[in-house]
Structure formats: C-alpha cells, structure tokens
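Visitor: Some structures to go through are shown next.
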Structure P
Amino acid sequence: MEGRPVWLASVSLRKGNEIVPTGDWTEDQRDEADNVLDILLKGVGDKRFERCFRMCVTMCRHRALSREETRQLPEEWFTLPAVDLAGGPVEVLWEQGIKPCLSTQPCESPTKAPLGSNTWIPIDCGSCPTCVARKEARSRPMARVD
C-alpha cells in the first residue's frame, strides 16, 4: 500500500464442507463479508487507507498500519525487502485513500492452479505489466510513515 505495512484480514464462505468461490457470492454475501472484515479490523490500522479485493476463495482487506503501529515495528522491517508477498488478486473491489497501483492489480493471464472443485489459485504469468510491477515491489523495503 504505497510501500506502507498493512494489516490483512480475509473471509471465506462455506456451504457444507465446500468453500464457495468468491465469484459465486451474491451481493448480500459480499456485503456481509465486508461487514465481517470491518469487525476483524476494528481498532487497528488507519482506516483512511484501505483496499478490498478478492482471491478465488477469500475476500480480503488491506489496511495501512497507523503511525503508532508503524513506530513499534523493528528497524529490520524497513531495511529488508518484502518477503512472502502473495500473488495478485482475482479482482480489486474498492480502494480508499490510496492511488491505484499496478502491482496490486490482477495478472493479465494467470495460470489457474486447481485448488478444489471450481476453485483455483492464480499463478502470476510473470511478464505482464502487473507482474513486472509486483516483482519490483518485492525488491523495495517498506516505507516509513512519520
């Protein structure tokens, strides 16, 4: 999120023993998931800077850490490149307080690695503009916001 550390919360939906792909959720189910994400992130981060997106089986929210939370991070957080950065989303649902960023957008032609019946994990192609931007983002240290 413009190089800032973020909180991440995610929600999935099950029908019996099966996970329901986010592409099959109704508008009411998306609204309910959005409400659950609000509850999960209550009291943490800076709500002015958020992004909501969906993966194949989860709806996710990034929220920037507050200035106070950022000050509590160890120095290494700001000197080492990002690690374990997840691949791109299936769809960005909304953003607030931040500029749209190419590295956070879906890959233009992901490989769909099967996860289960009618579900998959997007594997970045590695060469489209969003994947190139994501690779570049992994090499930059986190931004300190004072």
Structure Q
Amino acid sequence: MRKLGFLPVLLVLSGCYNVDEGLYALDLSLDISIDPVFSDTGRLHLQAHHAWFGEAELRHPLGLIEAWEGGELSASHAVIEHTLLVPLGLGEGLAVFGFMDVDGDGVHCAVGQDGEPSGIVVTTELDGHSLALDLLLDSACLGPEALHPR
C-alpha cells in the first residue's frame, strides 16, 4: 500500500468554503423626525442591522447589514427611501439606527460634540418586500448598542 503523506491533508485544508447566501430585497421607507431640542440641519447617517444575530449561545443584538448616508437634511422631518438586500438565515428582524452629523465630521459624537441626535427603530415583521418605519432621533450621542431594546 502506498503512503500519500500530507498531500490529502493539504488538499482538504486548501479547499474553499462556499455558501450560497440568499438575499431578500426590501424597499424601506423611513419617516425620520428629529426632536426639536436638537439642531435639524446636518448629514443623516443610517445603518440597517439584523435585530438579532446568530443562534443559541452566540445570539446577540445587532448584526450589521448595511450603512449609508441619507443626505443633507435642513428640516426636522424627512422621508428616506432605500432598498436593502437582507441576507437570509443570518439573523432575525430589522433594526434601523440613524444619527444626524451636526458638525460635518462624519463621526457620531466625536470628542467635544454632545448634541448629535440619534435613534433606533426595531421590528420583527418582515412580511412582503416593502416596509415603512418611523425613526425618531431623540437621544443625544447614544449608539445602536445603547438604544437597542433587549
């Protein structure tokens, strides 16, 4: 019998891991309001997350799907339309986080800035391919982890 040595082991270890991942197209309509105690001018930044990500002991809130800019806002109310491609089988529900970049530095509440409003909306309902959500930016300098209802 001929010994193959390390060749089979190397072939197995050098193989590719390829998973066919399905994507769910979701037309998202966000009705965004800013609490009047904050400035209503600045660049809007948005993030879509799975509300819950992973399984069993590894399940945790917020698995990022996509981040994008919602454009310049100059009023306390706006409607933003966006199409998301949501990976199937990786998480549950949808959480949309947003913040207003008041000083234009691209960072949420950098040192010395404490007046950038943020907010989150979480839903478990993903029936159909369109979803309308109301997002209120009413918290000063809180990130998605702090705002997620556990």
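Here, each number is a calculation from the coordinates, and none is a lab measurement. Here the structure is a predicted model, which means the values were calculated and not measured. Cβ atoms are built from the backbone, for glycine too; each structure is taken alone.
Visitor: Looking just at Cα Rg over 2.2 N^0.38 Å, for residues 31-78 alone, which of the labels P, Q belongs to the structure with the highest value?
Guide: Q
Visitor: When helix-only ellipticity at 222 nm (-39500 (n - 2.57) for each DSSP H run of 4 or more, over all residues; to 500) is computed for each of P, Q, which one produces -1500?
Guide: It must be structure Q, since only it matches.
Visitor: If FRET efficiency 1/(1 + (r/R0)^6) of positions 55 and 135 (r between Cβ atoms, R0 = 30 Å, to 0.05) computes to 0.95, which of P, Q did it come from? Each step should come with its number before you reach the end.
Guide: Working: P: 0.95; Q: 0.60.
So the calculation was done on P.
Visitor: One of P, Q was used to compute semi-axes √(5λ) of the Cα gyration tensor in Å, for residues 63-126 alone, and the answer was 29, 16, 12. Which one was it?
Guide: It was calculated from structure P.
Visitor: Comparing mean count of other Cβ atoms within 10 Å over residues 23-30 across P, Q, which is largest?
Guide: Comparing P, Q by mean count of other Cβ atoms within 10 Å over residues 23-30, the maximum is at Q.
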